1. Of structures 1, 2, which gives 1.8 when distance in nm of label points 7 Å out along Cα→Cβ at positions 296 and 472 is computed from the coordinates?
2. Determine which structure produced the value 0.30 for FRET efficiency 1/(1 + (r/R0)^6) of positions 288 and 344 (r between Cβ atoms, R0 = 41 Å, to 0.05), calculated from the coordinates; the candidates are 1, 2.
3. Given 31, 23, 16 as the derived value for Cα extents along the principal axes in Å, for residues 144-199 alone, which of the supplied structures 1, 2 does it correspond to?
4. Given 22 as the derived value for relative contact order in percent (Cα under 8 Å, 6 or more apart), which of the supplied structures 1, 2 does it correspond to?
5. Among the shown structures 1, 2, from which was the value 6.1 of distance in nm of label points 7 Å out along Cα→Cβ at positions 104 and 264 calculated?
6. Quick check on the output: 3, 16, 27, 27, 17, 7, 2, 0, 0 is P(r) over Cα pairs in 10 Å bins from 0, in percent, derived from one of 1, 2. Which one produced it?
7. Supply the structure label, taken from 1, 2, corresponding to mean count of other Cβ atoms within 10 Å over residues 72-79 with the calculated value 18.2.
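Throughout, read-outs are computed from the coordinates displayed, never taken from laboratory work. The shown structure was predicted, so the numbers you read here are calculated from the model rather than taken from an experiment. Cβ atoms are built from the backbone, for glycine too; each structure is taken alone.
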Structure 1
Amino acid sequence: MKVVIFGGGVAGLSAAHELIKRNFEVEVYEATATTGGKARSVNVPGSGKDGRRDLPGEHGFRFFPRFYKHVVATMAEIPLKGKKGHVSDNLTETERIRLAQFDKPSVIMPARFPRSLKELKMILDKGLGGDLGLSKQDKDDFAMKLWQLITSCSQRRQNEYERISWWEFMDADKHSEAYQTILVKGLTRTLVAARAEKASTKTGGDIFIQLIFDIARPGISSDRILNGPTNETWIDPWMDHLKNKGVKFFYNSPLKRFDCNAQSISNAVISSEGKEKVVKGDFYIAALPVEVMAGVVDKDLLAIDPTLKSICTLSEEVSWMNGAQFYLTEDVEICKGHTIYIDTPWALTSISQKQFWPNVNLSEYGDGKVKGILSVDISNWDANGIIHKKHAKLCSKEEIVEEVWAQLKRSLNVNGQEVLKDSHLHNWFVDPDIEFDIPAKNKEPLLVNTVNSWELRPFAYTRVPNLFLASDYVKTYTDLATMEGANEAARRAVNCIIDSSGISASKCEVWNLHEPWIFTLFRWRDSNRYKKGLPWDEKLPLFFETIQRILIFLKRIF
């Protein structure tokens, strides 16, 4: 049977990967000239001199938290070209997370479970005791909110916290400016590119506690990245693998519409070389971004499945999270991992790439003078800068670079240290998805899970019997617009096709988010309270209360 996939991003490639394993005929139609979507490398055009390759650029740095299961499982099946091993072998661990702030020393935390007494002391001394401007009450209240998330039952998270913004849940109005900036606004902007006043607590809370669990568990780091440019270490080997297995790719072929009969899709229409072309398959997968899919949902599709209209509503809830690269004359190792600039107005995060690229010789790129790459994500395009005093969307490309560089320096060059110097800056590159009209436009924005948006999100199946959805806006365990969410959605779409086709084939595996067993009794108690209409409270389950009282009694005796 033939499956036609529209969209060659992580979701489309993941669906093709799973389908070709199960002997389907697979065609992928991509609107642009290349695959990989927001995950692909975007090299600096024309930067290569004297036979060297163009400088490597990205939409933003790649980030593979420990709780990512789906996309890493797929990477473990992609062979490396010309050598033993798989793409997952290209994942490398970071060691630190740096919290940088304007005009104050940074706080440095380990990105993994402490492996030495020195790292344990770092958590206790520099982490919890770091100068973030938080009062003891701020820290105590934040700890209680974190405990509430961890010990709340799944029903409460889904039905109560989905309807509460992160700002409201965190009681931001009752706390200090530092609490609001760092723990409320900072977390939502840097992690999920969302405004705290609108972000769903269910989504943001689930992801945040997953990161906490990752750090707390012994073993691999909570923060993994690729050991080279994304295309070289992941996308290119993946494409080679899929093509060798028989997947056919068609580029510059955007989907225009689906032609429908009374009950299903009869064919799809793409644009190719300025002309419309009919494409037919037994099944169709739309692996398109939400704002693109919204343009495809027309009256014919809605006549069969009126619920698809929710995609149009979802498409309005997108934000910007785009990258800029700074190419340096020296390899400035700001941190052995990611740096979060917690009070920057543009919600910056960064990573110094070269230290994690041991087999990449930067002298083979550009003009041969670049020795380091600082890759930066910009997550808030709707705030005034510190130099130009206007929103990022109203800045020119040059003003964006000046502003980001200034915010980085103000966060890093403190207490007489000059970590970043203007003389370090050799070249720069801004994600070409940003079109610098006034105001700027973004060709690939990011879906943001706002309050009450879960019910708007469709399943991987539709009421159109031969149409399936594989994109990061689909209902998934991951519940976040990420590579992981896209891969999980693709697996769900393929499982639906296996069901619909009636073939004998194994289903794609999907994993729920990790919930440590030690909190089971707490969540069970909260589930009972939720069923009775009672709010969450911090009291220990009866079992733990009994143990606690016994310990207090024994302490008094001895």
Structure 2
Amino acid sequence: MRVLETLPDLLRGDSRVAVVFAYDPTSAFSDGVLDLLHDAGCRVMPWSQLADVEPDLIVSASENVDVPAGDCPVLVLPHGVGFQKLVPDSRSSRSRLSGLVPDALLEAGRAWLAVSHPDQADQLAAAHPKTAGRTLLVGDPCFDQLRRGLPRREEHRRALGVTGGRRLAVLSSTWGPTSLLGREPDLPRRLLAELPYDEYRVAAVIHPNVRSAHGDWDIRRALAPAVDAGLLLMSPVHDWRPALTAADVVIGDHGSVTLYGAALGKPVLLAAFGHDAVPRTAAAALGGAAPRLDPHGDLLGQIEEAVRTHVPDRYADIARRAFAEPGQSVARLRTAVYELLNLPEPRSAPPLPALPAPSSSPVVGVTSWRVVTTAHDDAGQWSVTVRRHPSAAVEDGAADEERAGVCSHLACDVEEPDQRLAESASVLVERSPVRSAVAALRWADATLARFTGCLLAVAALDGGGALARLRDGRTVEATPTGPDTGPGLCAAVVYACLRAGAPLDGTIVALRAGASHEEDVALRLRPTGQLP
């Protein structure tokens, strides 16, 4: 995947070079690779036929491959940041340094290892002397593209549905038993359950090896409660990078994505950190510097504390240990490729394309909520604080409660696919705007008749606001001052006022639902006879 991300920029517009991708179906992590290459329009050949075409250069982001005999040079690009992880060795029962090529390639003088910092060359030589003189300092093209993408941060946030003052928490998991998902597989769901939906979005960047080993279907099955609650599963090819630039906080492990986030100046919390991280590397330094997340503690409080106390240059020294001379990688790597091809390099400067927004919206619609409201009366001035949590992420057993102005209830959209939830909901909402109050009232009466446990049926009105029908027959119009409140929050305000005994006619209620919603909602009783 790193080759697919990098190679087009290096060889753009050069008809002297033909690029063919070789596919090895015997790899343990080959699942999905062929589809990815075909979707990109690449010409693909079986790995077994590679020797037949007599390549002039082999570029690989995997060091653990069998290349055909001959004198063709092999350029190995790191598929992460440097050489910072110990991985199982498929050729023995031991572990090895990730990124280290077989001895035969080094002894033949064919292998060249791209590094992003001079210290990595020293690290390799100390761990494996045969690598001495076989490294090329090129920098990190992925990090450089991430840095170029930072000015488009707001565009990336809008594409991910992170608007109106919300924060984006990005979960980053490498692969293996010591990874974040290996240690804390339920953390995505718990985050969705604890972070208020109107204040946070949560995205997950999962290492391609996890997707390849398990398949997207099985990952979505295992993470189904979190996905149903709005977890954004980012594509491991392109979309994870704009998600990282859009992040307000990164929750990760010893994988490269976490280090990229720290180097971009993001707040970082480590939910796991494996013993397979290589000592004295930049990743190991991050493990000693970044605060730990207690996965079973107050997740919201820990995240808000990390964001509040963070300073952008906190990990600047660690970034300098991982990336030498940022911004030069494309030019250096192109020079290296053309020298290995024994071709004159084009005179024009290599292109520096901007980081694109996510290729497709991964946003999943949430249709049921555990809503917690706090109603407060200050000498007749009512305010309601609303926090909504996707019910798919909330563990079963959470019951409605009422105490000292605080109450919780289940609210569902009428499109909720789980009939059990719809039948248990205290509030049912029609989010698609209804053209008239009469149509809204008819819908509400039919809904209350169908769902006998529902206390409040609320329909969005064309032009803004919502009409709420109570089971006792009263009708309340809720008109917000802001354009983006939506019927769900209007319904929460009406329900909270109903439970707290607040007047439902002529009352101005201050709604607070996180940074994205702080506005007034006017409530007015509308007798049936006055409906147009």
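1. Structure of origin is 1.
2. Label of the originating structure: 2.
3. This figure was derived from 1.
4. 1
5. 1
6. Source structure for this number: 1.
7. 1
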